[in-house]
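There are structures below to look over.
Every read-out reported here was derived from the displayed coordinates using simple, explicitly stated rules and does not represent laboratory data. Fair warning: this is a prediction, and the values are worked out from it, not measured in the lab. Cβ atoms are built from the backbone, for glycine too; each structure is taken alone.
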Structure 1
Amino acid sequence: MNTITENPTYKLELASSPHVHSRWNTKQAMWMVVFALIPSLISAVIFFGFYQLIVVGVSLFFCIATEYAIKRIRKRKPTLMDGSAVITGLLLGLILPPNFNLAFTALGAIFAISIGKEVFGGLGYNIFNPALVGRAFLQAAFPVPMTTWQQPNFASLDSVSSATPLSAFKFDKVFADLSNLFIGNIGGSIGETSSLAILIGGLFIIFAGIANWRVPLAMTLGVLIFGGIFWLIDPMTYPNPLFHLFAGGFLFGALFMATDWVSSPYTVKGMWIFGLGTALIIVMIRLFGGLPEGVMYAILFMNAFVPLINRYTRPKVFGAEK
């Protein structure tokens, strides 16, 4: 029976791809990521004080204002309510050192949106993660403030330049206690110290289907494998692979930066390549590089290869010849 012929009221709907949609639209997904960052923001206040809300607030304000201004200049409709500028502002604020200079924070936010996002065409077109672009700019422009850390409220030491566990390992071969790394009672960036808070928010967006689990899992397996190889070779020189997992910005980067929809691969095989490649670079920089941390540079480096990864890992179209 021909359904269309027998039933003249039947309508054949034609639409372009994609034909399979997520349960969340872009706006909903963006604001759920904002919600997932609240535990890290709370941990920042607990360990470093309420002033961190001002730092993050300045980052938020200038990200939103910069995007609005650029949209107006380009005579395009502002897209502030989609939450993308809010996410960039939150992410950038949370990966800055505690009590960071507010003027420098504003410059980083302006750079993140203008150069990291809008110069490529806006939402959906940026090659690199905008928040990491902003931080990379601040790292290059203001290296001393970007490496001046504060001990948490529950520590007795004053602010010193080597307060982070990664710095202590890199320059003094001192290994931090894993329990402090997990809870967050250590020196570090505003929202990166508490692995517990990061996992609460990160697992939420994974189980909600907003972030793909493959990239963070590949990064986790990568640092455990690559870091574990060196640890087995010389456990007195190289840290336990769990140290790589909980120290620095690894978890925050794996769950909130590397999972960015635009700047990470969209193919399954590509996600594994991206995650493992990022993990390898992180371990190499931490163990042999001149800097104690390599998460930012590793993600940005792999962002540059995403178009190539997508191209060579794209599955064959059904019915097409190789």
Structure 2
Amino acid sequence: MALPGSVLKNRQGINFSSFTIIILTLLLGAGLTLTSKTFLSANNFLSILYGVSFNFFGAIGFTCLMIMGELDLSVGSVYALSGMIVGLLMRNHVPLIPSLAAALVISAAIGFINGFFVVKFKVASMMVTLGTMAAIRGCANFLCTKLYGYPYRASYQALSRVRIGGIYLTIIIMVVAAIILEILLKRATVFKKMFIVGENLETARIYGIKAGRLKIIIFVITALLSGVGGILIGARQRFADVSIGNGLEFTILTAVVLGGASLTGGKGSIFRALIGLIFLAMITTGMIIHNIEPLIQQLIVGIILIITVFIDTRMGRLREAGHRAVKKGVA
């Protein structure tokens, strides 16, 4: 059955998610520029974008999952594991390309497991991915003990340092991908189907959308892209580090919600999720510039997450109340 235009349309409108995060990011940048002489420098700005470019890989799939009303809390653990797999294989004389392929296949398999349990056994994605998060983190910690004290191969380290015209390739990929994916998110039918699934699963079934298959595919893509990000972060770190990816899932969750996604599904923007990541990175950079303790930094990011989730939940209830009022008026 063909999908009607009224259903395909992404009705996000002008609301909290549309422009607020962009305005807040600009205001934060202006404030940090006025209070610090080093913030506005080109090197600092590129450094922020460089750090964000690694996390952006995980945010792409995470955004798509949230549009469909699902979560993947294992992304941070996949980041840690994928890089260590490459490092361990290369230490055992496996060439770079097969090592990369193995890490990506394992990452995709993790995504399939997450999606399979969510779809086939109707288990909440938060609970499934909490379990895989712990299991994968345990595997990553085990691999880290095997790699402790051994730097990664030079050919692996070089992956994160590729530049074009003096700009890191990961930054270029991030910007181009954010623009292209945002356009596809609004125009391509396959992406619009995600919004329908997130808005109303029953409507998706009526119009012949195979929601379960689509969810599994997006879980696989999320884990696969997280694997890519983790491989690049591992190359940047140059050695195994158990702290890689710690708390990353909550950073991405905060950024994606700041960018307009809803925990109840049916909303989301990859471009604004990127702005959300930049906003959080600017906050962290600003706190470092002003010598704020790392624990306070974590506290502030946690408070931002609580506030954004509260606003999202509150607005969701208001929308539901509005929909009920409209239905009563029609009746």
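Taking FRET efficiency 1/(1 + (r/R0)^6) of positions 185 and 265 (r between Cβ atoms, R0 = 41 Å, to 0.05) from the coordinates of each of 1, 2, which one would give 1.00?
Details: 1: 0.70; 2: 1.00.
It traces back to 2.
To test your reading of the models, identify which of 1, 2 gives 16 for relative contact order in percent (Cα under 8 Å, 6 or more apart) when calculated.
Working: 1: 16; 2: 33.
For relative contact order in percent (Cα under 8 Å, 6 or more apart), the value 16 is produced by structure 1.
Given that helix-only ellipticity at 222 nm (-39500 (n - 2.57) for each DSSP H run of 4 or more, over all residues; to 500), derived from a single structure, equals -17000, which label among 1, 2 identifies that structure?
This value belongs to structure 1.
Suppose Cα extents along the principal axes in Å works out to 70, 51, 37; of 1, 2, which structure was it derived from? Can you show the working numbers first?
Working: 1: 81, 49, 29; 2: 70, 51, 37.
It was calculated from structure 2.
If you rank structures 1, 2 by Rg/Rh (Cα atoms, Kirkwood Rh), for residues 81-248 alone, which sits at the top with the largest value? Working shown, then result.
Details: 1: 0.99; 2: 1.03.
When Rg/Rh (Cα atoms, Kirkwood Rh), for residues 81-248 alone is calculated for 1, 2, structure 2 comes out on top.
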